[in-house]
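Enquirer: As structure tokens, here come the structures.
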Structure P
Amino acid sequence: MRKDAEVYLFGQVMGSHSFLLRDGFLQPDEYSEIAEQYFLPGGETGTAATVLNSLGVSVKMDGTFLGTEVGPMLLDFYKDKNVDCSSLYVRNDDPGVMDYVVISGTVRSPMGRFQTLFASGKRWWSIPKEEDIKGCKVAAIDPFFGDETMKAAEICVKLGIPYVTIDCRHDTELHRNAAINVVSKECTSWKYDNMPVEEIFKLMQAETDGLTIITRGGGEMLYGRKGEEMHRMKPFPVEVKSTLGAGDTFKAGCVYGLLKGMKDEDLVRFASACSGVAISRFPLPLFPPKLSEVEALIASNR
């Protein structure tokens, strides 16, 4: 690990139990055969770290406390990768944060105890440290952790480090100060009560000088900046094996594009190609997109 990582990531890092089914998705009162199952690093930040490492970027990540089950698995996974986990706190009084995801092609269903965890009133994530962020060139900040999320963003603003975030409303400081905000279809449905997506985009576009991207699963993406027209881009056509981690990989692609100084259109295309490669294999942590694969997918769809 070089002294200063190129990218700082703060947010959800956890252990993910994934189950790929053989013959279609779960049906009530019917048996389902598990084709493959794994226990690997996950979460928006954990997945982004894995993808960025595969793209050749050095990472320092912080966020969710680890535990007696998640910690050993995760630290062992990253021990030979250019991902600095030294700021992650490992607790010895619980197994750590985990989710369970059932997958069949384009359909998946995640399960966990996140509502219970957030309702506990206890902090189960780290406090960002300026010394961790200071030497980095780009950051990515998940929006889930309240004051600590805002502290990470404030440090980035203070140090002049551009950051990528996800699923933030137009009327938040996290959105206003972001270099890029990637907003998912799930977020627009939940936080905007099914308002037309073009109207949501206009709201978001007006509140930041950064790049707003709205993804819509297999539908057209919308992207642009304040004062620009709204741009559209279709995702890459690929054979889908699993959509688990698609959005997190898109975020990682945006971080890479920002780090490399890509123009907006090229950045969105690169992030989309990263996601396209990711959904064509399973499990993503063991087979993350390589730069050559992403470039090849882009070249094949010129």
Structure Q
Amino acid sequence: MQVSLKKWVYLFVLSIIWGSSYILIKKGLLGLTPLQLGSTRILMTTAMLSLVGWKQLKKISKDSWKWIIFTGYFGTFFPSYLFAFAETVIDSSVAAVLNGITPLFTLILGFLFFKSTFKWMKILGVFIGFVGTLILVSNEFNIRSGLNSWYAFLVVAAAICYSINVNVIKYKLQDVPALSIALGNFIAIAVPALLVLVTSNFPWGAVYESTALSSSLGYIFILSLFGTALAKVMFNELVSISSPVFSISITYILPIVAISWGILDGEQFVLIQWLGCALILLGVYLITDKKNAPKKKASVKN
């Protein structure tokens, strides 16, 4: 598959997968606490990736391990808990659109710390997409004004973590295979996640007795398999064949998927917010690299 087509296929598929993740988190919280959900998600994904990619660890050089550990925490560990806590108050669709701020942080951090190319068209695209995000979320802030509004900043913190993660993967782990990065990330954070789970009063004896708990674990299993394990590998591949800003523009498309799931689940969504969706898609187009990425970069990961 040509690189130019491959990156768009990855962008579309990842948008579907990650756009569905927010409703799965919401359903998982019906029987689990945020700490239990985040830890269970990490541990399930670690087990899944270990089954198919254990031999990939030897492809990680000693010098790369510090960046593998770093991206494990910023790309997965912290966001897993931040989103879980945020969705105890914020609707799943709103959490998704708030995450749309990620490309803005990605562009800024890439320019400040990784000497990425400064292009006005990309900046314009990022800000148009961000305006679309503000329109989408404006109604939610009106509804939840007050003490619970601060939960939105948990999503902003997760967005900053994601922007750090994508820049480090692009500029520090370019020669490490996508599966190796993903498995290395989860190996690095598995023990802390297990410690969090053990200290979270997880109801081990009620797994087979509680319908709510068993259902929640089922949703988290689906989330771990598709939204974390498969998606992490695909995303690392996407970063290697495109720019960091294009890669993270998934956060501009996935809200449309998340909103659709939210509406089906009874969440509110008003007409003006669909205008935000249109601006988001325009932003994605503007930040897209019009030239194909070098093909040799794609072959490294295959």
Structure R
Amino acid sequence: MHNMSIILKKWVYLITLSIIWGSSYILIKKGLVGLSPLQLGSIRIIWTTLILSVFGLKHLKKIPSEAWKWIIITGFFGTFFPNYLFAFAETEIDSSLAAVLNGMTPLFTLILSLVLFNSKFRWVKMLGVLVGFMGTLVLVSNEFSIHEGNKSWYSFLVIVATLCYSINVNLIKYKLDGIPALAIAFGNFLSIFIPALVILFVVDFPWSEITVSSDLQTSLYYIFILSLFGTAIAKVMFNELVSISTPVFSISITYFLPIVAIGWGILDDEHFSLIQWIGCALILFGVYLITDKSKKK
């Protein structure tokens, strides 16, 4: 029965996180209307740290002193760098494409866990990752034919962010095992709070315009929603998911994300074609192959 409840919990977390994070791309897009990428990334980190401090402070003592170096490293790779990379990327590419490119994460995660952490090689998992990756390529191919030239460079920023995510998920699994999810999340944000604050002051935030600029007010509202759900609550849930499942299962969220993000994109007048829905179907089949083995375990 205990095993069944863990399987159920894994899937509830996976689906909830997919909806929350799938919606985060459109929130970033809306946030960029009144904010620069550096302002957006910094405000998101600062607000999330403040939100997590409300119920995270007492959990800090659960982090052993020798684990702090990994907390700091996962703070930068799991949140700091991707935050700014996605914000810069979405100044040029559609929110749905950003989510789709995020599908590279499981491929990097599996390769890293095999190379660096000697995890067991399973052909079915590798096949699942490759099928999911194929779906990602199908989705991207159409976007690349529409957006040529320097916009593909902005897509590369997302790919760098996915590499950061895959480093993060492996480190949490193999270096921070047994530390409560909330403690890791708050420790992460505490580690990157000061750098984010410094960036916000360096980029000269328009404090005087907060009361008069409706664009700025709306953007701040969207980023607050993103910080509360997309970062604070979701980070704790994700760290918990990593602790009760495998890194590859955890990161297979990135296969569901595009579907949610594409839905929001369509509502926001982004174009999406039949061939890209085929890509989504391949992605879902990839998830099935990846998760099949970990269910039986």
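Enquirer: P, Q, R: which one has distance in nm of label points 7 Å out along Cα→Cβ at positions 187 and 243, as calculated, at 1.7?
Expert: It was calculated from structure P.
Enquirer: If we compute distance in nm of label points 7 Å out along Cα→Cβ at positions 11 and 211 for structures P, Q, R, which one ends up with the highest value?
Expert: Biggest value here belongs to R.
We did not get these values from a lab; they are worked out from the coordinates using the rules stated. Please read all numbers here as calculations on a predicted model, not as lab measurements. Cβ atoms are built from the backbone, for glycine too; each structure is taken alone.
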